[in-house]
Structure P
Amino acid sequence: MNDPEPEAITRTGRGRHVLILGGTTEARRLAAGLAADPALRVTSSLAGRVAQPRLPAGEVRIGGFGGPEGLARWLREHEVDALIDATHPFADTISFNAARAAAEVHVPLLALRRPGWVPGAGDRWHSAASQAEAAELLPALGERVFLTTGRMGLAAFAHLTEQWFLVRSVDAPEAPHPPRMEVLLERGPFTVEGEATLLRRHRIDVLVTKDSGGQATAAKLTAARDAGLPVVVVRRPPVPQGIPVAPDPTAATSWLRQTLD
């Protein structure tokens, strides 16, 4: 699918230019804090994969760059002073494109990544390196699956004909996808009580999730633990080698101040 044409909504004045590759809660929080500084010009770039994204403060562009070469060209043409990759932990393509583009243009780059989830007492977690590997684990774990990995990548589960899937995503998934499937179009945050009710109502016996981290969607893990259900957790891809990482917007802001100074 082709990237949508980029468009911008201008809300800030001129200053040191910071480009945030966004789409996450942390990216919006960071943009809100930085856009309040008159010495900064803040632009957030959204991939355009969500039909109605939550727009951050500052300038906004929507659409792809055309690979690392296109991003490097954009950084030059718009005189970007610092680049912050605050995309989803599983958006590894744009993260590696950002690393290549920043190195080419000599723009400092930071990765803003919320910490991953950590299993606790009573958790029955099964680690998977990919959604395809998660699909391989399912036949031995359950028949009614709560799949919360989003609408992308459902093809990895399309061959599973014995399992029934409850798929939750912000936008409707496209084929290929599992043949026996019900879709919930919802956006977090979610509560433990709500997730527990969902598990009981649909008689779920296994949960599949990505290690996205954060509190907005962590309630399902608590509900699964309380119900004694196995959870398949897809591990997140690594940050490109050599790129500094901040765990939250506060740390990212500190890095930016030190970098620009």
Structure Q
Amino acid sequence: MKALVHDGSGRIALEDRSEPQLQAPTDAVIRVTCSTICTSDLHIIHGAVPRATPTTVLGHEFVGVIEQVGEGVRNLKPGDRVAVSCETFCGECFYCERGWVNNCVEGGWELGCCEDGCQAELVRVPHADRTCAVIPADVTDEDALFLGDIVATGHWGAKIAEIEPGFTVAVIGAGPVGLTTMMCARLFDPARIVAIDIDPARLALARERGLADAVIDASTMDLAAVEAAVRELSHSRGADSVIEAAGGSNTFEMAWRIARPHGVVVLSA
């Protein structure tokens, strides 16, 4: 099969690889039908993920069709169309029981990092019953693709930001994760969502889609000006909840500066 592989030194190549096989009773082998690229994939290519294993197939955001299941898989069968979480997890360890599946002692972010991922024709998925969700017939592969990482990251960021009705929420970054974060933040009924970015097109999209109530173009502003703009939109207090979804050189500092005293800052990027 064809697979996209990185060499640990900044180079990627499409290679011929053997098809993956079941290795544990809880595994599934999935034929990839739709996948996308995560910024984490780019971080691996650029050498910014020390734990990433060279010669690993990249990718962890995908949907597909079950080809094989191990004898321990109970909820899936060949032919099922599934969305796959970016985190493989056992569901039973100390961390999984508390919802911290990224710290699972048998999983976490493994696909595309330490285990062969989804930028291939087929991929082996551990703990398939936990990691895979059957896609309803009326949901397209492209729509389901967002569940694996992008919407999940946005929802998690919004959930732990402790948003209350009437709050001002600032989201730094209006890329895919930032936009889904705004969408999920709306579920908690804030008074105002403020999008901050340096790309006017992304900010325009956030406003046009109703994801943001106000936008701040920080491309020509220093941190003090961004802070002042947020305070103007938040009764001079600062944002009640700040979700950083950009990962820029100054966005970490920006997040803390625009938050009000006793506000909540979430780092999603």
query: Any idea which of P, Q comes out highest on FRET efficiency 1/(1 + (r/R0)^6) of positions 160 and 248 (r between Cβ atoms, R0 = 41 Å, to 0.05)?
result: Q
task: Supply the structure label, taken from P, Q, corresponding to distance in nm of label points 7 Å out along Cα→Cβ at positions 192 and 216 with the calculated value 1.1.
output: Q
field: Structure (P, Q) behind the derived value 57 of percent of Cα pairs over 15 Å apart, for residues 128-167 alone
entry: Q
message: One of P, Q was used to compute helix-only ellipticity at 222 nm (-39500 (n - 2.57) for each DSSP H run of 4 or more, over all residues; to 500), and the result was -6500. Which label is that?
response: Q
query: Taking distance in nm of label points 7 Å out along Cα→Cβ at positions 56 and 240 from the coordinates of each of P, Q, which one would give 4.0?
result: Q
- request: Determine which structure produced the value 15 for relative contact order in percent (Cα under 8 Å, 6 or more apart), calculated from the coordinates; the candidates are P, Q.
  value: Q
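The numbers here are math on the coordinates, done by the rules we state, and not lab data. Every value quoted in this text rests on a predicted model; they were computed, and no experiment measured them. Cβ atoms are built from the backbone, for glycine too; each structure is taken alone.
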